[in-house]
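Input: structures, listed below.
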Structure P
Amino acid sequence: MTDRSPLAPAAFPELPPIAGVTLRVARARYKNWDRCDLTYAELAEGTAVAGVTTQSKCPSPEVEWCRDAIPLGAARALVVNAGNANAFTGRRGRAAVEAIAAKVANHLTCQPSDIFISSTGVIGVPLPVDKAEAGLEAAFTAEPCGWEDAAATIGTTDTYPKGARVSAMIGETRVELVGIIKGSGMIAPDMATMLGYIFTDAAIDHKLLQQLLSAANRRTFSCITVDSDTSTSDTVLAFATGQAGNAVLASMDDAGADAFAAALHDICLQLAHLVVRDGEGATKFVEIAVEGADSDQSAHRIAMSIANSPLVKTAIAGEDANWGRVVAAIGKAGEPADRDKLSIRFGATQVATGGLAVEGYDEAPVAAHLKGQDIAIGVDLGLGEGRATVWTCDLTHGYISINADYRS
C-alpha cells in the first residue's frame with residue numbers, strides 16, 4: 001500500500017468473528033510483489049447470499065459468474081484475487097473462473113455455483129490458472145486470519161484496509177454484521193475497481209437479504225464517486241451464515257426485520273464512506289446534498305453531476321469557494337432547474353440564491369470551512385420534494401500520479 005490517505009481512520013476497527021466464517025489469505029503471486037493477494041473465506045453450510053454487481057457493459061467473467069449464482073441463494077466460499085482483474089480476457093478468463101470454482105467445490109464437496117469469485121487489478125490480462133490453483137492450495141492449509149489481514153489482501157491501490165461492524169437485535173437475539181471493502185480509484189459504482197463483502201451470523205432468507213441489500217445499495221454504494229468511472233468488476237456480496245440462532249427472517253413483517261435492514265444500511269454506508277476517504281490522491285471528503293428537486297431520481301442525477309465535475313473537485317482541492325462551478329454542474333445535468341429559484345451553500349453559509357450571489361455575504365467562514373477535511377455543499381432547487389445525498393472527494397495531482405503509472 002502507498003502512503004496512507006490523510007482522510008483515513010486512525011486505526012482498523014475491532015471486528016468480532018462471525019460464526020460460520022473462516023478467513024485465510026495466501027500468496028498467488030499475481031504480480032511481482034511481496035504480499036498476500038488471494039483471500040479465501042470458507043462459509044458454513046446453509047449460508048445465504050445476496051449481491052449487486054456493476055452495470056458496466058464490459059463486465060468481468062467473475063461478475064457474470066456471481067450474477068448467475070446469486071439467485072440460487074446458497075454460498076460455501078468466497079475467493080478474491082488481487083492484482084489481476086481478469087476482465088476483457090475472453091474464454092481464457094471464463095475458464096480461469098470455472099477452474100477456481102471447481103477446485104474449491106471439490107475441496108468442500110459442494111456445487112461450483114456455491115463458490116463466489118472476484119478479481120481486481122489490471123484489465124486485459126488473463127488470470128493465470130496455475131497461480132490461482134497454487135494460491136488456493138496454500139490458502140486451504142493456511143492458518144485462519146483476522147479481518148484486517150483479509151481487508152488488506154483484497155486491496156490494490158488502497159492506502160489502508162477498510163472494515164466496519166454493526167449489530168442488531170432480532171427478537172432476543174443479537175446478530176453481528178462485519179464488512180470489508182476495497183476501492184480507491186475507478187469508483188462510480190452504478191450497481192449496483194470496488195469490491196465489498198458483508199458477513200452476518202443472522203438467519204435470513206436469501207430473497208429478503210437480496211431485497212434489503214439492493215435497497216441499501218441504492219442509498220450508499222450507488223451514491224459515491226471518486227472519478228466517475230465504473231469498474232468492470234464492481235461487486236458487493238452479503239453472506240448470512242444463520243449461526244446466531246434467531247428465528248429466520250423471511251419478510252419485512254417479521255419481528256426484527258426493520259432492525260436488520262437498518263443495520264445493513266448502516267454498514268453499507270460506513271463502507272461506502274471508507275472508499276471515498278481513500279480516493280486516489282484525495283485530501284477532502286465531500287458531501288453534496290440536493291433538495292427541492294422534481295424527484296429523488298432527478299436530485300440524485302444533479303448531485304452526481306456536481307460530484308463528478310472536475311472543475312468543482314479541483315476548486316475544492318484548491319480551497320476555492322467558486323460556487324459558479326456548482327451552478328454549471330447543475331445546469332449540465334439535464335434535469336429540471338430554474339436559475340432564479342436556485343440556492344447554494346458551502347458548509348452552513350448561503351452563498352447564492354435567486355439567481356444571484358447573496359448580497360454582502362462574508363466569504364471568511366466559507367474559506368475556513370474549505371480548509372477542513374470534511375466539506376459540505378448544499379443545493380436547493382426550489383422546485384419540488386425530491387432530495388438526494390452523494391459523497392465524493394477532491395481531485396488532486398495525486399490522482400494523476402497514481403494512475404499514470406498504475407500498470408508499472
Structure Q
Amino acid sequence: MIKKVDTLIINIGQLLTMDTGSNEPVRGDALQSLPIVEHAAVGIMDGKIVFAGFEKDANTLEAKEVIDADGKLVTPGLVDSHTHLIFGGSREHELSLKQQGVPYLEILQQGGGILSTVKATREATEEELLNKAYFHLNRLLSYGITTVEAKSGYGLDTETELKQLRVVKKLNEIHCIDLVSTFLGAHAIPPEYKQQSEEFLLEMENLLDVIKEESLAEFVDIFCETGVFTVEQSRRFLTSAKRRGFDVKIHADEIDPLGGTELAVELCARSGDHLVGASDEGIRQLADSSTIAVLLPGTSFYLGKDKNARAREMIDAGCAVALSTDFNPGSSPTENLQLIMSLAALKLKMSPEEIWYAVTVNAAHAINREKTAGKIALHRPADLVIWDSPNYQYIPYHYGVNHVNTVLKNGHVVYKRGQ
C-alpha cells in the first residue's frame with residue numbers, strides 16, 4: 001500500500017537517530033554506542049517524522065519532494081542548552097585585557113565584563129535587541145542548531161530584564177528556531193546595588209510573579225560564584241522560584257569550588273552549568289541525581305584557562321553530560337557548537353559518541369525538551385541536519401569549519417549551504 005508523504009530524504013549514508021528507546025538522559029555504558037542506520041531514508045509528513053529506517057523499506061512511500069542526501073550523514077538538529085542570546089553591544093575591547101592575563105573577576109570589578117554589556121543592553125531599544133538576536137539566531141541555525149535556550153541577565157533592573165524576556169518571547173513567535181527562556185536577573189550585582197546584594201536579589205525576586213503571569217520564562221537561573229552570589233543566597237532565591245512553579249538552573253562552580261554543584265542536586269535543578277570547580281563529592285552527588293551537567297569548554301578556551309570541567313570523571317562516575325556554546329559577548333562569543341564539539345574531544349577527552357549524546361539527547365533534557373528535540377523518532381518534529389560528512393566521527397575531528405549542508409525545521413528546509 002502506497003503512503004503519501006510531504007518529503008522523503010533518500011541515499012543517507014549514516015542516519016544517526018539518537019533514539020535509544022528510552023526517554024531518559026544517556027549515561028554510563030549506554031554512551032559507548034550510537035543508534036545508527038546505514039543506507040537509510042527519512043519520511044516526513046505535516047512536519048513530523050513518519051519513517052526513519054533502511055531505504056529499502058521506504059519503497060511504499062510516495063513523496064511530493066525528494067531530497068537526495070548523496071551518502072551524507074543525517075542527524076537530529078543540535079540543541080544549544082545554554083546561551084546568553086539577548087544583549088546589546090559587544091566587548092572586543094576586552095580581548096587585550098584577556099591577553100594580558102587580567103582575571104575575569106578583576107575585569108568585572110573595573111566595570112567591564114557583564115557590567116559593560118549591562119550598560120549597552122539598558123540603552124538598547126527592544127527592537128534593536130530583537131534585530132541583533134535575530135541575526136545571531138540565524139547564525140546558530142547555520143551551524144545546525146534548531147533548539148536554543150536563551151537567558152536574560154544583562155539588564156539587572158526590572159525594566160531591562162523584562163525587556164530581554166519579552167524579546168525572547170517575540171523571537172519564539174517569529175523565528176523558526178525553538179527558544180526556551182530563562183530568567184537570569186541574578187547574573188551580577190549592578191553598580192547601584194554595590195555591597196547590597198540582598199536588596200538586589202529582593203528586587204529580582206519581586207519580578208518572578210510578573211514573569212510567571214506573562215509566561216516570559218520557563219527557568220530561573222543564578223550566578224553562584226565568588227564576588228557574586230553565595231550558596232545560601234542562591235538556595236533562597238531558587239527555592240523562591242520553585243515555589244512559584246519555575247524550573248531552576250544554576251551557574252555553579254564556574255571559577256571557585258563553592259558547592260554550587262551540590263546545591264544544584266539538592267534543589268533538583270534541571271541543570272548545573274559550567275562545573276569547572278566541581279568537587280569530588282559534587283560529582284558523586286550529581287551522578288546519583290537527575291540534574292544534567294552542562295559543560296561549556298568554549299568559555300575556558302576563550303578565557304585562556306588551563307582548567308576545564310572534569311568531564312571524564314563525571315562521565316565515568318555516571319553523570320549525564322551535555323555540551324553548549326555559552327554564547328555571550330564576554331567569555332564565549334561563538335555560535336559554533338561544532339567548535340565546542342571539537343573542544344570537548346581535545347580538552348575534555350570525550351569520545352565522539354559521548355559528544356553526540358551531549359549535543360542532542362542530554363542537551364534536550366537540560367531544557368525540558370526531551371520529548372520534542374534531540375532525536376529522530378516517529379511522530380517527533382522533523383528537525384534534521386544533513387552534513388557534508390560521511391560519518392559522525394568526522395564532525396568533532398575536523399575543527400573550525402561549518403560542516404552543515406542543509407537544515408530542516410519541522411520538515412521544511414530553513415538553511416542550505418551557499419543559498
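Couple of notes before you dig in:
- Source structure (of P, Q) for Cα extents along the principal axes in Å, computed value 72, 53, 38: P
- Comparison of P, Q - label where mean count of other Cβ atoms within 10 Å over residues 55-62 is highest: P
- Distance in nm of label points 7 Å out along Cα→Cβ at positions 263 and 343 - highest-scoring structure of P, Q: P
- Rg and Dmax of the Cα atoms in Å, for residues 183-246 alone from the coordinates reads 13.4, 42; which among P, Q: P
- Mean count of other Cβ atoms within 10 Å over residues 47-54 from the coordinates reads 25.0; which among P, Q: P
- Origin of the value 19.5, where Kirkwood radius over Cα pairs in Å, for residues 23-174 alone was derived from one of P, Q: Q
Values in this text are rule-based calculations from the coordinates and carry no lab data. Please read these numbers as outputs of a predicted model, since none were measured by experiment. Cβ atoms are built from the backbone, for glycine too; each structure is taken alone.
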